[in-house]
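Asker: Structures follow.
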Structure I
Amino acid sequence: MDKVNVNELLRAQAHVWNHIFNFINSMSLKCAVDLGIADIIQNHGKPMTVTELVAALPTLHPTKACNIYRLMRILVHSGFFAQQKLSHGVQEDGYVLTDASRFLLKDDPFSLAPLVEVLLDPMLTKPWDLLGAWFENNDPTPFVTAHGKTFWDNDFCDPKLVDPLNKGMASDSRLVIAALIDSYKGTFEGLNSLVDVGGNTGTVGKAIADAFPHLECTVFDRPQVVAGLQDSGNLKYVGGNMLEEVPAADAVLLKWVLHDWNDDDCLKILKQCKVAVSGGKEGGKVIIVDIVLERNEKASDEALNLMETQLLFDMAAMVALGGKQREEEEWAKLFSSAGFNNYTITPILGMRSVIEVYP
């Protein structure tokens with residue numbers, strides 16, 4: 001091998017090493033959430049040195065204090081924290097929060113800390129160890145291979161999983177609906193009624209009901225999810241099975257629902273949604289908030305990172321739920337098969353888009 005070939009091979013080898021150890025980024029992030037590091041720096045109120053951080057970690061074993069800087073070094077590299085020069089004479093830099101840090105603060109309304117905990121819980125990481133075995137068996141998902149039952153069978157059996165999952169999804173919903181109401185308010189104009197299908201405990205439904213007092217909003221989810229939740233004002237809760245029936249309304253909202261399901265089940269859900277919006281006044285529609293996979297290898301670095309996140313979500317949906325993320329052509333095929341005539345896609349939610357589908 002000549003020198004050029006050796007250098008190319010060494011770069012390729014480093015690429016492989018990087019992906020072998022990529023899980024360390026995720027687990028370091030989980031460790032930061034476990035230790036509450038973002039909250040500690042936030043409460044400190046100013047840049048925090050590693051010495052101050054070590055002193056503020058109440059459960060830290062003394063023999064591990066010398067390793068905190070190593071954890072912070074990878075978290076700074078990953079963009080979850082930053083370092084800032086302190087006043088003259090102070091030898092140490094201080095750690096400060098970044099935009100990403102806000103999503104690690106446990107009491108922030110947009111916090112994803114509960115999802116960091118649940119999605120990196122062994123219950124959801126174990127199926128990845130069996131991905132290769134799953135490709136060789138007849139199980140519907142690697143989750144079934146790992147646990148002997150589906151995610152939907154399992155999640156309500158383990159409060160350790162479902163409670164943080166609900167909290168994390170509620171946090172995500174707050175950000176999405178705030179963006180929708182702020183930048184895409186016209187989505188809800190002209191509507192008198194709306195059903196939030198798969199609306200969980202009603203974070204999105206309540207926000208819409210508050211923003212549009214004239215709009216009768218229904219949160220529709222499984223009976224065990226909405227049991228005990230109280231109707232109030234123009235918001236009510238209804239239990240049922242979206243594969244079998246969806247309450248009638250001018251519009252049906254599906255926020256991050258369809259990516260959980262395979263094409264056959266998505267078709268059943270969309271057909272029920274079409275029935276639900278076709279009985280009212282002209283202008284009924286289905287509003288979908290979901291990923292539309294992009295393919296653009298010449299995109300900017302930021303766009304390529306967004307595409308990578310979409311692809312990671314696709315693999316996550318496959319492994320845990322048997323669902324998938326879809327390209328526009330796949331969405332269009334589903335809409336046509338369900339009997340819809342037209343749709344529009346507006347990519348205004350980062351890696352997700354608003355899709356409006358019309359009967």
Structure II
Amino acid sequence: MDLDNNGEQYTELLQAQAHVWNHIFNFINTMSLKCAVDLGIPDIIHNHGHPMTITELVAVLPINAVKAPFVHRLMRILVHSGFFTCQKLGKNNREDSYFLTHSSRLLLKNEPMSATPFLNAMLEPILTKPWYHLASWLQNDNNVNAFATKHGTTFWECASGEPKCSHFFNNAMASDSRLVSRVLIDNHRNVFEGLSSLVDVGGGTGTLANAVANAFPHLDCIVFDLPHVVAGLKGRKNLKYVAGDMFSEIPPADAVLLKWILHDWSDEECLKILERCKEAIKKNGKGTGKVIIVDMVRKDEGDEESIETQLFFDMLMMVVTTGKERNEEELAKLFSEAGFSGYKLLPILGVRSLIEVYP
């Protein structure tokens with residue numbers, strides 16, 4: 001091997017090393033973001049009313065004064081990852097000053113569609129510790145996932161028996177539902193037009209159903225979830241809460257809403273859920289109806305960040321649930337096997353899609 005070839009080989013090895021390092025330390029982006037949220041940095045800059053210099057930021061941060069010199073390093077990585085932008089302002093335009101981005105605005109505590117509850121939930125130790133047991137789970141022939149390998153129980157059993165687990169999960173889902181409901185109601189109202197009844201299966205504390213009920217006063221909405229989820233929740237006017245098990249029976253309605261439900265379950269479990277949905281529509285006695293699904297439709301080509309996000313979620317489903325993120329072909333197969341005649345897919349929700357499935 002001559003010197004030139006050795007040079008090329010070492011260049012490739014060093015590039016490979018950098019690639020490995022980048023993935024080893026990917027968690028630093030996540031934990032730096034969590035630190036910023038814990039310290040309230042997005043809210044502090046927002047409440048300041050205009051770009052904030054590093055001196056101004058350090059002066060009001062709830063940190064020990066001796067740690068002030070480290071803040072610019074935290075902000076530097078958050079600028080790099082797109083949560084803030086930085087310009088030179090202040091005296092003689094020499095001081096770093098920070099602006100919010102669309103992403104950091106989505107982390108403001110008083111933002112109705114804040115993603116902070118979702119961030120906090122996904123970084124709870126009960127959800128992060130199972131990742132250390134993924135290889136062990138793959139090597140044994142018991143337990144349904146790495147979560148059960150770590151905790152000795154499924155996530156759903158944990159949520160039903162542990163109030164803290166149920167609370168952070170419901171808060172995370174509610175925060176997401178606020179954004180989804182706004183998009184659907186503001187830009188795709190036709191999804192709900194012509195319906196007189198709707199059941200939101202696995203609807204949690206009712207954030208999405210509440211928004212729909214408010215926007216469509218003629219539409220009778222049911223939030224359908226497990227007894228421990230809906231216990232004590234009170235309905236109003238055209239909204240009520242019903243306890244039950246979606247694998248056994250779903251209340252009759254013109255439309256059944258499944259927001260982020262199917263990806264939590266195996267193909268066999270999804271088939272049962274879809275069959276119960278079809279029965280619920282049929283029992284309503286109108287001969288028409290539909291299932292409204294909000295879920296990811298996995299793609300292998302397109303925007304790199306979106307693909308990576310879908311792959312992240314697919315791995316999350318493998319570690320925590322029995323589900324997965326499915327491509328259109330896999331979803332269409334489930335719809336057909338459950339006895340549905342057709343579907344319409346609209347990629348209108350970022351990395352997720354709206355799917356209408358017809359009996």
Structure III
Amino acid sequence: MDKPDRPARSATIIDVAARAGVSAMTVSRVINNRDGVRPETREAVESAIEALSYTPNTAARSLVTSAELRVGIVYSNPSAAFMSEFLTGIFEEASTRGARLILLKGEGGAPPARPALEKLAESGLSGIILAPPLGEAPIVLNVLRGLGRPIAAVGAYNVPDATCVRIDDRRAACEMTQYLLELGHRRLGFVLGNPDQAASAERMAGFYDAVRDATNVEVKVAQGDFSYASGLIAGEQLLDGPSPPTAIFASNDDMAAAIVSVAHRRQLDVPRELTVVGFDDTTAAVTLWPPLTTVRQPLHQLAAEALAVVASEAAGSNRKTRRRGERVLDHDIVKRASTAHPA
């Protein structure tokens with residue numbers, strides 16, 4: 001007996017754009033009968049629509065042309081503390097602007113599946129905010145970049161067709177490392193973040209900027225991925241051996257908290273026998289003992305600035321007037337009880 005065919009997935013505007021060899025924005029212009037499309041391009045789009053039996057989402061089309069600000073938030077971050085503060089900043093800014101938020105979450109730090117991204121793209125968005133690490137995820141950018149909607153990529157570097165909203169990770173990491181050197185530490189450990197994120201490389205570069213000119217410095221490095229679990233593994237690696245670091249700089253607070261846990265398990269006093277510092281200044285930095293010295297990344301302000309960028313660009317009637325590039329916010333070094341002079 002023949003098996004019944006599975007129902008075919010409905011074509012999306014992304015499918016039409018790919019078949020016609022144009023951007024999703026061009027398809028939108030053809031659907032809405034707008035000017036600025038060459039006759040041969042219009043014909044190619046209309047042929048693709050017919051071949052794929054594409055039916056435009058009329059609800060989404062009406063929303064896109066309305067005055068309502070509808071912003072898609074795409075996120076997937078292994079740090080619950082980071083995302084809690086980030087989303088709080090988004091919600092607060094959205095409430096002041098009367099913006100409607102549409103959230104799409106990936107699991108375990110991975111991007112959402114392509115069908116979910118395509119569904120989001122079809123929902124009539126005014127703009128999109130990509131939370132770390134998705135501002136640099138190829139599958140996300142490939143689906144959303146062609147929509148012609150403003151994109152704010154938080155914590156990202158050099159993303160085409162998007163505005164990157166971030167701090168200067170390299171300078172922040174350099175300043176934190178200089179602080180450790182000023183305390184007298186010369187055996188330093190460093191835990192890298194997710195290797196797929198540019199911010200991880202920038203923080204490592206800042207660490208090496210500081211130690212390069214210092215004398216008699218021993219460096220030991222371990223790979224992490226910004227998760228607590230990876231911090232536990234990195235902490236064990238760094239503290240093994242006859243000459244372990246007297247200070248460890250982790251690339252985020254979750255990994256720093258894990259290293260404090262490893263130190264406690266080894267009956268090392270923090271900070272008398274081991275100094276530990278982190279990055280972000282999330283709630284994880286102040287919910288353990290001792291509270292962490294850390295780089296304060298203004299997560300509320302980064303999120304609010306990203307929404308402000310999207311709102312400003314969405315309000316521009318001409319895409320050529322939209323400003324691309326970067327918004328770089330200030331950071332701080334927050335000194336707490338996890339640091340001390342070496343024993």
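Read-outs: derived from the displayed coordinates by stated rules, not from any lab. Small disclaimer: the values here were computed from a predicted structure and weren't measured. Cβ atoms are built from the backbone, for glycine too; each structure is taken alone.
Asker: Quick one: distance in nm of label points 7 Å out along Cα→Cβ at positions 37 and 149 came out at 3.7 when computed from one of I, II, III, so which one is it?
Answerer: Numbers: I: 3.7; II: 2.6; III: 1.9.
Among I, II, III, the structure yielding 3.7 for distance in nm of label points 7 Å out along Cα→Cβ at positions 37 and 149 is I.
Asker: Among I, II, III, considering only distance in nm of label points 7 Å out along Cα→Cβ at positions 13 and 117, which has the greatest calculated value?
Answerer: II
Asker: Quick check on the output: 16.5 is mean count of other Cβ atoms within 10 Å over residues 213-220, derived from one of I, II, III. Which one produced it? Intermediate values should be presented prior to the final figure.
Answerer: Numbers: I: 20.4; II: 16.5; III: 12.4.
Clearly, the read-out refers to II.
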